[in-house]
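Asks: Given below, in the form of structure tokens, are the structures.
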Structure 1
Amino acid sequence: MSSSAGIQKAIKKLDRAEVFLKEATRKAVVAEKKFILDQNKKQLFEEGVNSFDRELAPYQSASYARLKRQLNPNNVTDLKLSGTHYRAFTMTTKFPMQIHSTAAISGTLIGKYGMDIYGLTEDSKQIVRDQRTNDRILKAWSKFIKGV
């Protein structure tokens with residue numbers, strides 16, 4: 001085999017590896033969809049932050065803010081009242097994966113607080129990687145390497 005043919009073969013293997021890793025990552029993320037959505041809800045409820053780790057603007061109504069303090073002792077803007085918004089969180093399953101809510105109120109919340117209410121902070125992404133997806137990807141990669 002000429003060196004040119006060897007290089008072409010190696011490039012094809014690398015291309016297959018890249019495609020495999022992307023798909024393995026997608027599958028790992030989809031498999032952990034519930035955990036990922038829960039991380040987004042946790043950011044909002046416990047910290048009142050968006051995907052860029054920025055605090056959400058405080059509630060404009062003082063009386064509503066008092067009510068919310070009774071419901072959430074964390075004293076943050078959590079975008080949760082009845083739970084409908086949180087229960088309707090979902091995530092796309094193709095890259096680029098995005099989190100959103102199908103609740104009727106979501107458009108209003110996006111208007112007030114921006115699209116960045118959906119998505120994970122860097123810390124939350126690291127938790128997902130460390131606790132859930134890295135092992136899945138590594139196991140899949142090990143199987144792939146054995147077959148190459």
Structure 2
Amino acid sequence: MKNLEELIEEQGIIAVNFEQSVYKMAAHYSANYNGGFWNSINFPDTELFIMQLDEKKEYEIQNSANFDQNSMDVVMDAKTFSLCVFAMTANHFGLRIHEDAQLLEKEGKLEVAKFSEEIAGIYFDMFYLARNKAEELLSEDNQKLFYAFID
């Protein structure tokens with residue numbers, strides 16, 4: 001899967017839900033996010049991709065779990081913000097599917113559980129791809145923001 005379209009073709013509604021979750025997560029973490037065009041970015045060393053906003057806008061971040069909003073204003077460029085949102089969404093999505101697979105296994109639906117674990121693995125792999133590519137894609141200061149956001 002080199003892009004979102006291929007993911008949707010392969011996984012159908014699961015991937016559509018993932019795409020919508022990326023947009024909802026972006027709106028959740030920044031009040032000044034109001035949509036935008038997201039590109040699929042792929043790399044020669046993997047069959048996976050990340051999603052990145054295609055704009056030059058800056059985003060005010062609201063992630064009180066990782067940033068103290070009272071002591072500092074956190075502003076990210078579109079590349080950093082979209083990498084954060086993509087990584088967070090992929091990790092959350094993978095975990096949700098993994099938990100569903102565990103329930104299916106307990107119910108004795110082993111074939112569906114195995115399939116669900118394979119799907120979860122793809123989203124976990126996309127999370128790790130985003131995390132590993134942060135060094136390559138972001139400045140040192142933006143890497144710090146990225147890791148503060150996702151940790």
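A short reminder: the numbers here are calculations on the coordinates, not readings from a lab. Keep in mind that what you see is a predicted model, and the values were worked out from it rather than measured. Cβ atoms are built from the backbone, for glycine too; each structure is taken alone.
Asks: For which of 1, 2 does Rg and Dmax of the Cα atoms in Å, calculated from the coordinates, equal 20.8, 78? Write down the numbers at each step before the final one.
Replies: Values: 1: 20.8, 78; 2: 16.0, 50.
Label of the originating structure: 1.
Asks: For FRET efficiency 1/(1 + (r/R0)^6) of positions 8 and 128 (r between Cβ atoms, R0 = 25 Å, to 0.05), which structure out of 1, 2 has the highest calculated value? Write down the numbers at each step before the final one.
Replies: Details: 1: 0.10; 2: 0.75.
The structure with the largest value is 2.
Asks: A follow-up question, please. Can you tell which of 1, 2 yields -17000 when helix-only ellipticity at 222 nm (-39500 (n - 2.57) for each DSSP H run of 4 or more, over all residues; to 500) is derived from it?
Replies: Details: 1: -17000; 2: -21000.
Structure of origin is 1.
Asks: Out of 1, 2, which has the highest value for FRET efficiency 1/(1 + (r/R0)^6) of positions 16 and 88 (r between Cβ atoms, R0 = 30 Å, to 0.05)? It would help to have the intermediate numbers written out before the result.
Replies: Values: 1: 0.20; 2: 0.95.
Looking at the calculated values, the largest one is 2.
Asks: 22 is what came out when relative contact order in percent (Cα under 8 Å, 6 or more apart) was calculated for one structure; which of 1, 2 is it?
Replies: Values: 1: 30; 2: 22.
Label of the source structure: 2.
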